[in-house]
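Q: Multiple structures follow.
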Structure P
Amino acid sequence: MMKILVTFVLAIISSMLIDNVVLSRFYGICPFLGVSKKVKSSLGMGLAVVFVIMLATLICWPLYQLLQLAGIAFMDTVAYILVIASLVQLVGLFIKKYSPTLYKNLGIYLPLITTNCAVLGVVQSNTDQALTFLDSIANALGTSIGFLIVIVLFSCIRVRLESANTPKAFKGLPIALIVAAIMALAFMGLQGLFSGINL
């Protein structure tokens with residue numbers, strides 16, 4: 001039991017920091033760059049992505065098992081997109097009702113969660129790698145929290161850069177891309193984190 005718990009926690013940490021969805025796999029770059037100008041907006045987007053990825057995993061893993069039993073496992077991507085689109089609509093309605101300001105700040109990026117390759121990528125990789133249900137939950141939790149951490153950190157840096165003495169040619173998106181590259185290098189340094197751990 002202890003070994004299962006340790007493996008579960010390590011899988012979460014691995015997908016959150018070492019194999020970060022944005023900085024290692026370059027999924028979800030569109031909202032990462034588009035929504036990160038304000039900390040509140042990036043936090044809202046990050047939480048929405050966490051919610052959608054977790055719910056999509058909880059629904060799509062058993063759905064894939066049903067598709068396999070029916071002999072139509074090749075329809076998995078279409079089924080996942082339908083599930084994700086439905087979940088995003090629910091999240092959009094919830095945010096619009098309880099936080100209209102956040103809904104306005106997220107703008108076009110909220111519906112873009114439907115096509116956010118981070119969400120589809122997690123669900124698809126769970127079935128492509130034939131992960132168990134518990135491993136799929138760990139992958140989804142780690143990946144979504146990793147997305148949240150990175151977008152909020154990136155947003156905090158971008159807010160500070162607004163008041164920094166940045167050369168005119170680097171203002172805006174160029175300096176943001178440089179910061180993203182430096183963050184990716186920093187996260188690459190975590191790749192040896194579990195090298196001494198034997199399970």
Structure Q
Amino acid sequence: MVFSSLIFVFTFLPLVILAYYLVPRRFRHLVLLLFSLVFYSWGEPFYILLMILTASANYASGLLLGYFENNTRRRRLILTISVILNLAILGFFKYYGFVADNVRSLTGLDVGINAPVLPIGISFYTFQAMSYVIEVYQKKVPVQKNIISFGTFVTMFPQLVAGPIVKYSEIADQLEHRNETPDLFGEGAQEFIAGLAKKILMANNS
């Protein structure tokens with residue numbers, strides 16, 4: 001789903017806003033999480049499982065770091081395993097095809113499976129989830145025990161497929177305390193309309 005598409009502007013986005021403000025405040029993260037998953041699955045119905053796995057693994061890593069708060073050795077091991085796992089998954093999808101093609105060219109060997117399709121936004125949500133684990137390890141942020149809140153941070157649809165990569169510390173406070181006013185909503189709407197106009201009138205015609 002593209003931000004400038006009719007289905008996003010006139011169907012998806014209005015439904016998100018309507019659902020977000022109709023539900024009680026304690027369910028708003030759940031609304032954002034569910035709609036973000038729908039948004040991603042629109043273009044990647046299979047790889048949504050990979051994104052959920054990535055979010056879950058990093059959420060669990062954060063919990064383990066909190067559990068072993070005073071055990072430096074185990075915390076370092078947890079961080080190392082988490083980073084290696086994240087980078088291994090990212091590296092496989094981004095570089096397997098390149099490596100396999102070069103092995104075939106140089107040796108003539110059949111290296112097996114073909115290069116997988118690169119999941120949309122995998123770099124963004126992988127590094128975003130990693131930033132949380134790293135900052136928990138550094139004790140810059142507290143452990144996020146609410147998996148819905150953490151899932152919202154990782155999968156948030158406005159920046160899921162196009163970035164920018166947001167560190168957990170930059171948004172941690174907003175996950176718990178958001179100042180929502182009509183004036184701020186209006187400012188956000190103006191920013192969106194201006195960006196949409198630039199996308200349609202300038203970027204799409206270049």
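Values in this text are rule-based calculations from the coordinates and carry no lab data. All values reported here derive from a predicted model rather than from experimental measurement. Cβ atoms are built from the backbone, for glycine too; each structure is taken alone.
Q: P, Q: which one has log10 I(q)/I(0) by the Debye sum over Cα atoms at q = 0.13, 0.20 Å⁻¹, for residues 43-146 alone, as calculated, at -0.56, -0.96? If you can, show how the numbers build up before the last one.
A: Values: P: -0.45, -0.94; Q: -0.56, -0.96.
Here the read-out was taken from Q.
Q: When distance in nm of label points 7 Å out along Cα→Cβ at positions 51 and 139 is calculated, the result is 3.5; to which of the structures P, Q does this value belong?
A: Matching structure: Q.
Q: Also: If FRET efficiency 1/(1 + (r/R0)^6) of positions 19 and 155 (r between Cβ atoms, R0 = 25 Å, to 0.05) is computed to be 0.95, which of P, Q is the source?
A: Source structure for this number: Q.
Q: With mean projected area of the Cα convex hull in nm², for residues 123-170 alone computed per structure, which member of P, Q shows the largest figure?
A: Details: P: 4.7; Q: 3.1.
Greatest value across P, Q: structure P.
Q: Identify the structure, out of P, Q, from whose coordinates relative contact order in percent (Cα under 8 Å, 6 or more apart) was calculated to give 26.
A: Derived from Q, not from the others.
Q: Another question, if that's okay. Using volume of the Cα convex hull per residue in Å³, for residues 3-98 alone, single out the structure from P, Q with the greatest value.
A: Largest value of volume of the Cα convex hull per residue in Å³, for residues 3-98 alone: P.
Q: Say we calculate mean count of other Cβ atoms within 10 Å over residues 11-18 for every structure; which of P, Q gives the highest result?
A: Sorting by mean count of other Cβ atoms within 10 Å over residues 11-18 in descending order puts P first.
Q: For Cα extents along the principal axes in Å, the calculated result is 61, 52, 25, so let me know which of P, Q that is.
A: Label of the originating structure: Q.
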